[in-house]
Structure I
Amino acid sequence: MTGRLEGSAALVTGASSGIGAATARVLAGQGAAVALAARRKDRLDDLAAEIGERGGRAVVIPTDVTDQVEATAAVERAVAELGLLDIVINNAGVMLLGPAVGAPLDEWERMIQLNVLGALYVAHASIPHLLAAAESSPRRVADLVNVSSVAGRMTRVGSAVYNLTKHGLGAFSDSLRQEITRRHVRVSLVEPGAVDTELPDHVRPEVAGALRQRLESVERLEADDIADTIEFIVSRPRRMAINEVLVRPTEQDQ
């Protein structure tokens with residue numbers, strides 16, 4: 001049976017683990033050729049091999065999207081190797097929670113560099129290719145999906161700069177959506193709640209305990225849940241755009 005994305009080509013950032021890896025698997029399973037971008041080449045190689053064994057096609061592109069030159073080169077290489085680019089999943093991100101008072105400044109800088117600048121570098125390089133794909137690709141529509149967070153909808157103590165980055169990503173996404181939607185490039189925002197990924201592992205030990213305690217009674221989402229959501233977004237008919245999706249665990253009330 002032919003997949004719903006047969007003939008499409010997707011770039012997924014942060015593809016070495018979690019939501020990015022799960023999304024790459026799902027898109028490949030629906031027939032899309034997938035470019036895998038992240039810093040950990042060994043993990044990308046393993047994922048590409050897995051996709052290949054299942055009959056899919058994956059290209060490994062080791063990339064640090066916080067470097068504008070590398071981010072642009074990753075997009076250009078994806079286009080060169082896959083022949084087009086009609087799906088971009090801006091997923092790379094980091095969550096470094098903790099009180100703002102006394103916070104290490106480098107944590108704030110890392111979140112701005114990856115969650116904001118990295119996403120912008122990829123979007124900036126991708127937009128011309130997405131516009132071209134919307135005119136000439138088999139689907140005659142293209143998709144840019146920015147993976148945000150419930151932190152882009154609400155604020156919480158201990159999340160000041162993470163909130164800043166995710167609220168900013170949401171504002172950028174909607175403004176860009178308004179600019180290019182009539183050219184059949186759909187810009188979508190996905191806002192997961194608590195997901196069982198590596199993201200919480202990056203916080204400082206003194207913060208990790210409080211985070212675990214807050215979520216210990218919640219059955220967290222799995223990366224596949226968000227991947228399925230993204231696949232639903234990009235596989236809609238040309239006439240239909242999913243602008244924004246907030247996905248929380250059933251037991252998460254905030």
Structure II
Amino acid sequence: MGIGREESGVDLAVPVRQVAAGLVELTGPEGELLLSGSEARAAFLPLTANFETQKNQTYCGPTSIAMILNALQVPAPIATYDSHRIFTQENVLNALTDSIISERSVARRGMSLNKVAEVLRVYGVSVDTHYADASSVDEFRSLAVDSLSKPGRHVIVNFSRSALGQEGVGHISPLGAYDADSDRFLILDVARYKEPAFWVMTQKLFDAMAEPKKSSKGQTRGYLLIRGPSDLDPDDVSTAAPPK
């Protein structure tokens with residue numbers, strides 16, 4: 001006979017992770033149909049094969065970076081798994097990135113979109129940064145769909161959670177796919193402990209990226225278009241030393 005919760009002293013309960021109104025959970029019947037019919041999903045399998053859940057409320061940036069770098073098979077530092085090499089949210093910030101942002105700063109305030117881009121570039125990938133106030137919903141859709149349609153390309157979005165009806169302020173996560181019939185993008189939310197992966201209408205996501213950040217004098221959030229080293233010309237690749 002198994003040990004009951006009362007006998008063990010361990011508090012167990014079914015997690016509550018319901019999506020907000022207007023969003024579609026990936027693992028529900030509708031979400032699965034959207035994925036099976038999506039035209040742009042080259043990023044989905046590489047990212048889900050390397051999915052991480054952020055370890056605390058401020059680590060959405062490092063977690064998204066680690067997932068992208070692993071999906072792109074970028075040379076990685078030694079991790080804590082018996083000295084195997086893989087990017088994790090614990091080792092993606094190191095001596096190579098100290099001049100960009102410190103672990104203490106991330107633990108206190110998280111990462112801005114431009115800091116995420118700078119850290120990614122340290123590892124030899126190409127990153128184009130687009131802020132919503134200098135873009136448009138049509139440009140975002142076109143660029144993001146093009147990236148999600150090609151192997152070795154990825155998109156990270158920085159959006160306001162409250163604008164999507166979710167709890168929290170700003171958040172960063174990768175996109176996994178796009179469905180043209182419903183005009184929805186799939187966000188692989190790295191805060192898996194409270195939000196499952198979900199589909200969101202393009203206009204709604206763009207509006208959430210366009211909402212000004214309270215702490216930055218009106219600057220909006222935005223998105224990153226990422227290409228791996230194998231997809232670049234030799235002159236485009238960073239000359240930073242490989243991780244150790």
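Quick rundown of the values:
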{"quantity": "Label whose coordinates, when relative contact order in percent (Cα under 8 Å, 6 or more apart) is calculated, return 28 (choices I, II)", "calculated": "II"}
{"quantity": "Among I, II, structure where mean count of other Cβ atoms within 10 Å over residues 87-94 as derived comes to 27.8", "calculated": "I"}
{"quantity": "Among I, II, structure where mean count of other Cβ atoms within 10 Å over residues 127-134 as derived comes to 19.4", "calculated": "I"}
{"quantity": "Which of I, II leads on mean count of other Cβ atoms within 10 Å over residues 79-86, largest value", "calculated": "I"}
{"quantity": "Value -7500, calculated as helix-only ellipticity at 222 nm (-39500 (n - 2.57) for each DSSP H run of 4 or more, over all residues; to 500), assigned to which of I, II", "calculated": "II"}
{"quantity": "Of the structures I, II, the one that 1.6 was derived from, the read-out being distance in nm of label points 7 Å out along Cα→Cβ at positions 39 and 207", "calculated": "I"}
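Readers should treat all values here as calculations from the given coordinates under stated rules, not as data from a laboratory. Worth saying up front: this structure is predicted, and the values here are computed from it rather than measured. Cβ atoms are built from the backbone, for glycine too; each structure is taken alone.
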